[in-house]
Structure P
Amino acid sequence: MSNGPLHGVRIVEFAGLGPTPFAAMTLADMGAEVIRIQRPGLKHLMGLEYDILDRGRSFVELDLKNASDIETVKALLSEADALIEGMRPGVMERLGLGPQEVATLNPRLVYGRMTGWGQDGPLAHAAGHDINYIALSGALHAIGPKDTPVIPLNLIGDFGGGGMYMAYGIVCALFESTRSGLGQVVDTAITDGTAHLMSMIYAMQQGKAWSDRRESNILDGAAPFYGVYECACGGHVAIGAIEPKFYAELLHRIGADADLAETQMKRSTWPDVRAQFAAIFATKTRDAWSELLLGTDCCYAPVLTIEEAYHAPHNTARGHFKKNDEIAAPAPTPKLSRTPGLVQECFQNVPLNVKDVVQKWQETRKK
């Protein structure tokens, strides 16, 4: 049993995709007892036999189209501290499980809602996915080479702008409820979260320090000291030497002209300097560059494959990945000194008896 910071918090999760299970996993990592409600016979997406996002919690099988199962859900929610759902706006209300209905059962329950566009607004009821949500914020337009935007996996929208903000919002609302005794709705929209993540870039753009033209800014691949270079082996290295002293260190260690430091921020020189750097990095393998540069102050790292990341010495030393059932899963993060998170069990494939869960929660609540 985890003694993490959320030990004793009970959360009911309605099975969903991407950001909702990620939020639930994040909360379970920190000690919350999360019970996932899923329809009978639900299979993992894309044919997986497991999903890291499902770790640390058990599930019950209920049919939300069945009136008696809805009553069972209500019994669970009556004893819960929070709820996580990722349905389209209005679906939970049609099931009789909307915020107002649930508040009559349990006024202190925090009601977490995850959508792409939000609970209201012109697009609220439209279908969409991560790529659509980050497109609306300007984030997608800003990433990639001049010719076309590049899809940054589904990290910025689903997990950064969605799942992390859901978990954060629920914890904030739970903290407030300790004072008021009341729950509230946490309306988590991926479009909102993505815009919030873009705060610094918005400030730079409005301050004339960022251009809406891709590959023309300090952080989007235009600057020679902040970019990716191919090596002799076909692998790549990542350079992030923004500060002058780190840039000077980089120039020295790769054997480039030290005078380049004087024109570091002169944008007209960037294409030529980038070409020089490309030629230099192409002379050695990625591993050779790592031997020379990794751990120095020139802001260097090799670009690892996912498989390589599991075994990288720094990642191993920090305990980034925990093996469970031969699956390498990211460890709970951030690391807390006194009440650290803990993965209790990575994958639990046997459904619980929902009546037993309700009874246990009711008995524990009485104590």
Structure Q
Amino acid sequence: MFIPKYTITNKILKDIGIVEASREVIMHAPLIPAWEAKFRKEAIERTIHHGTHLEGNQLSEEEVKDVLDGHEVVARDRDVQEVLNYRNVLKFIDGVATQIGSSGNYNFTIETILEIHKLTTEKILPEGSTGKFRVRQVVVKNTKTGEISYTPPPAVEVPYLIEDLVNWINSDEGKSVQPVIKAGIIHYEIARIHPFVDGNGRVARAVATLLMFLDNYDIRKFFSFEEYFDENPMDYYLTLQAVSNQLVLDTHERDLTPWLEYFTEGVAIELNRVKEKVQRISVDARVKDRLGEQVVLNERQMMIMEYLHRHNGMSNRDFRKIFPDFSDDTVLRELKFLRQKGLVKKAGGTKKAQYVLK
């Protein structure tokens, strides 16, 4: 039976601590429904963009948003299809998590992995290859040098290795592992086995995300660890390969610790980013309490409110500090809206104007 080998280092403990603290803030932040929906939409867009870009998709973040919104973009058909496919993958894993529930009493199946692959590669691979394990040997090459950087297990072993992994996921031992660490283990093992001809990375990340959802670690579906991987893809691939290329007699003797340190750090960074944004936007709830109505503020307006809460005032010369990329007229329009809503008031003349919370 598959038994992962790793050590809980101080670094992993520190990052899990950051994850838990961020999760606590995110889960209990008082957000109105409009912001909740906006956060989830942004997380989906980031996941799809970075998850496909990491695998060579050439669409920009804005182009991905256009595709998801149903607009036409001038791009390779494959790039557009990959984006649409990954959206379907995210819908599927959300549906599985909702159907099974988050009690921890799930029974994960090989069929779920195959369905994720089928959705990932629809209209990209030949129909007979989607949702099917590979039947031939493949290698991972360095795209620049052409050198083989990793040789996955023989195709004949793939079904048994995946079955072994699924049995571990469903075991008492597997279910007792901390969810982020478990997600990292699953991601690594699927990437190592490389069970498909194409789409292995996206499948590995999608299955890891699904297992976090099933372990009641969906964190309001606000996160996307793909962005962290995509910021420096070389680190992502080299860390995976460094573990896979360890010289051991038995594959189960590979030490996953370096990969888990990298993976948990990525989740910690992502959730800390989300936490900080949620803390800013949760001012929205205080706005509702004050006005007796829901007022949906845009991000610039939220940044102004945050600055006023921290500094108790804001002058014209502060505009450049907060909004270096926007004109004074743009900031003044946002302030006018906040003043009209009775959230901010202006004191002093035009040149020495001071804006404060009302």
Structure R
Amino acid sequence: MNFRFFLRDHLLQICFWLIGLFLLNLLIWLDPSHTLALVNLFYLDLLMVLFLSIFLFILYLNRRRWFQEIDQKIKNPDNILNAPIEDAHTYSEQQIQTYGQTLIDTHRQILNSVVAEQNDQREFIDSWVHDIKVPLAALQLISDDLELDIGEQKYYQLTSEVERINHYVEEVLYYSRLSNFANDYLIAQYDLKAIVNPVIRDNMNYFIHKHIQLKQENLDYTVLTDQKWLDFIIQQIISNSLKYTPDNGTITINVAVTTADLQLQISDNGVGISTADLPRIFEKGFTGENGRNADTHATGLGLYLAAKLAKKLGHSLSATSEVGVGTTITIHFPTLSYYNSPGSKQRLQP
């Protein structure tokens, strides 16, 4: 609080004081027996105003430090719950201090309650996901046994639905772990091809049934990442590409290295994304025109989770697209030239 705002807060008291001084002067001046000269009365008023100014200035100095400490706390909102108001002098300041501490205590209680509830929900979801994976695996085995009995088309439909359920289950699991990401990742150096190839194998039925050609180029690089989370990110991108690429289409996976980063580019020649939808494809719940018009059952969570997880890993996602031509989703791995990691331009030896 600066002195100007301090005076504004005490403007009403100052006005009452000046009115009182004016009435005192008027009373002295109208008194027929007064012997005080006008100039002396003026000097007396000047002295009283000076005393008032000194008093207000001392009062301001006495309170300035306390208000400055509050201003500093306001400027650091991330730590405001750990920095309660202290050192109150006057009764009004003590009331403010007590009110602030009560707010902090109440907020902590509510926050602890919410965190405990979220932990319970996350534990339930994790347990449910692991439990549901058992019948899904059994269902996959049963479908494999029935492959020769039900025919190729029905077998593909059955396995596709099982894989779709498994995909949605994985989305739920990773979404529940998003807020607890720091406890479940390990950054290390990984062979990029060793991460991409298992994802391709998991989606091989879609490639075969839709006759989609896969092109892999220049993947002999190492990246600094977490294998499990990057696997999920790539899975979401490839799943989207397969979903919106027509039969006999092409999906291309390659790496480009720039001075700023290493880029894993996953491209398709599918339906493409409109210019209006493109900036929003990483938003939570956004399905866009393709998701609404096509029979794709889009949830709007896949690319959102991919983008959030990429950011937490220190990566980033970008997209380019043209309607009717195709879409390219790029994972950017920052250059860390002091470490044999993304962007170091050191290829793995065959």
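A short reminder: the numbers here are calculations on the coordinates, not readings from a lab. Computed from a predicted structure; not experimentally measured. Cβ atoms are built from the backbone, for glycine too; each structure is taken alone.
Key figures for this structure:
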item	result
Structure with the greatest value (metric distance in nm of label points 7 Å out along Cα→Cβ at positions 149 and 301, set P, Q, R)	Q
Which of P, Q, R leads on relative contact order in percent (Cα under 8 Å, 6 or more apart), largest value	Q
